[in-house]
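Just so you know, all these numbers are worked out from the coordinates, no wet-lab data involved. Everything quoted here is computed from the prediction, not taken from an experiment. Cβ atoms are built from the backbone, for glycine too; each structure is taken alone.
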Structure I
Amino acid sequence: MIYIWLILLIAVLSYREVLHLIQRGSWNDWDYWNVFWYTEHNSMWKDWDSFHFASGLAVLIICVIVLNPEPIYQIQIDAVSDTINEAVNIIVYWLAIHWLRNIFMHIIFKRKPEWKYLLPQIIYNLFRK
């Protein structure tokens, strides 16, 4: 169950990052599905725009994960020390999080998906030539 919450958290944070990149002008909003909404900065509803909504949703998901801890099973590698095992786990989880982030940012949220992001970029770059 923890993995479902983590994937949902990655999706919300990816959504928030796409919104941030569009707002600062780095990315074009017409490339993405229109799932963003804005509110008047001076109104009493200023904190109900999509950016604040995504931030609040991310905090709620983090609270659910922290308040209902479930062990995340470690990838066990025989004949290596715990330190190396932890380092390998950190690298694997880090790559998995960023791969899922790319899937949400470049495939799911985009009107015209960039399918090259379906494979992790390391693998894609190996077979690109």
Structure II
Amino acid sequence: MIKKILLVDDSPISRRIMKSCIPKDRGYELYEAGDGLAGFEAYKEIHPDVTFMDLTMPVMDGSEATGKIREFNPEAVVIVCTADIQIKSITNALDLGALMVMKKPPSKETVEDALSKAEEHIG
């Protein structure tokens, strides 16, 4: 069951849009980080059930952060949420262990679908 969700994106606007797409009636605890390194540190501290990860960020990009999170916890559920829809980027994210890649901007439907897939995976 999903209780804690971590949003990692350098854009406060993107984080706000993502938060607005997450169902409010499920009591999720939401956490945020503004770059990959802060996201990795937050992951280690919070142990979220699901992490939504942007790819293009300063300090540490989302690919590196995803790899570090998956090294720290091979069971980690990371959903990459990016505007970069190049096949190479998508393949790389999946190779690093991301559960799936979601296109930006998110919608309530795409986030709901991603959370359902995460729930099944955790299940």
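Assign the value -18000, calculated as helix-only ellipticity at 222 nm (-39500 (n - 2.57) for each DSSP H run of 4 or more, over all residues; to 500), to the correct structure from I, II.
Numbers: I: -18000; II: -14000.
It was calculated from structure I.
Which of the displayed structures (I, II) returns the greatest value of Rg/Rh (Cα atoms, Kirkwood Rh) on calculation? Intermediate results must be reported in sequence, preceding the final value.
Working: I: 1.05; II: 0.91.
Sorting by Rg/Rh (Cα atoms, Kirkwood Rh) in descending order puts I first.
Using mean count of other Cβ atoms within 10 Å over residues 91-98 for the comparison, can you identify which of I, II gives the largest number?
Numbers: I: 12.9; II: 17.6.
When mean count of other Cβ atoms within 10 Å over residues 91-98 is calculated for I, II, structure II comes out on top.
Rg and Dmax of the Cα atoms in Å, for residues 27-66 alone was computed and gave 12.9, 36; which structure, I, II, did it come from?
Numbers: I: 12.9, 36; II: 9.8, 31.
Of the options listed, only I reproduces it.
For the read-out Rg and Dmax of the Cα atoms in Å, for residues 59-98 alone, a value of 12.9, 39 was computed from one structure; give its label from I, II.
Working: I: 12.9, 39; II: 9.8, 27.
Working through the options, I get structure I.
Once mean count of other Cβ atoms within 10 Å over residues 35-42 is calculated for every structure in I, II, which label goes with the largest value? Show your work: numbers first, answer last.
Details: I: 11.0; II: 21.6.
Going through I, II one by one, mean count of other Cβ atoms within 10 Å over residues 35-42 peaks for structure II.
Consider the structures I, II: one of them gives 32 for relative contact order in percent (Cα under 8 Å, 6 or more apart) as calculated from the coordinates. Say which.
On the way: I: 32; II: 27.
Among I, II, the structure yielding 32 for relative contact order in percent (Cα under 8 Å, 6 or more apart) is I.
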